[in-house]
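I've put the structures underneath this note.
Please treat every number below as a calculation from the coordinates, not as lab data. Being a predicted model, the structure only gives us computed values, none of them experimental. Cβ atoms are built from the backbone, for glycine too; each structure is taken alone.
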Structure 1
């Protein structure tokens, strides 16, 4: 996954960001555009049009990578920008799960357990990273980071509503495993300091 991210950043993200920088579009505006795209994705998931939700989720994820790169290329990396970016990331991820919840609630209620479990795991992966970083430790462990979670949700959306259930089960177990890995990693690292 790491190699895919590096290649995507080099050949896709950076060229587009250069254009956005020339257009003088601020990073925080791009962050807010990703929030708008997340809201549109939520609406499509709620209506059960998963393939359209996946397209907007993909665009939302792309714009999320643009904002940080714009800030770096323009030397305008700020704490408030990082805060806004992280906050919008959490909101967007919640919106996707809320859209799935809204659809499955009226169609297949048993899926709600897996939606809540996957959402819990996803939030805890992000939380354990943030808390670990507040201790001065960078817990770059575990496979189910945000990129992986979004990619799986997009794939599940295109494969259909019945396959999405299995994706949610995979996300549940994968995110909980990553959370535990980060807890253990942080504990070991903090014990050495």
Structure 2
């Protein structure tokens, strides 16, 4: 008996929509590090063997992705240009977070976008410090570093919260629309 003959049109449509979502997700995640392509990344290739031995780095469960989103966006918006990938990889290892997601968040600030993002984070940090009544810091460099760090923490947590909510909604929708093949095969 053919599975397609017993499966109603509704189920075929659900499977087709799910297949499209999975293909779209795979296309989006293609440039990010995976177990098979970890050796191609300049810094990460030194840690490839360690990363392959830890399955939690590649898990897309809610816990691993949520941790990766929060830690990844906070590290992304901190003024740590040049060492973000190393810190993100170390955080993924120690906190048992998803490696592709945490590395993907690091791609938000790059040489093309950091010139617009860091001044905006500095302004946000200055507004927050002013709202809290914290005065100016003696040195100009110290003021910029503190305000950019505060702005980066707030923006990172806020953006991670938004993406976490979106992921949780998508995750729950995907769970609801799964097809129970055992039930279909019994018919």
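Listed values, structure above:
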| quantity | calculated |
| --- | --- |
| Structure with the greatest value (metric distance in nm of label points 7 Å out along Cα→Cβ at positions 35 and 51, set 1, 2) | 1 |
| Which of 1, 2 yields 113 [volume of the Cα convex hull per residue in Å³, calculated] | 1 |
| Among 1, 2, structure where distance in nm of label points 7 Å out along Cα→Cβ at positions 99 and 115 as derived comes to 1.3 | 1 |
| Which entry (1, 2) yields the derived value 22, 17, 14 for semi-axes √(5λ) of the Cα gyration tensor in Å, for residues 19-122 alone | 2 |
| For -28500 (helix-only ellipticity at 222 nm (-39500 (n - 2.57) for each DSSP H run of 4 or more, over all residues; to 500), calculated) the corresponding structure among 1, 2 | 1 |
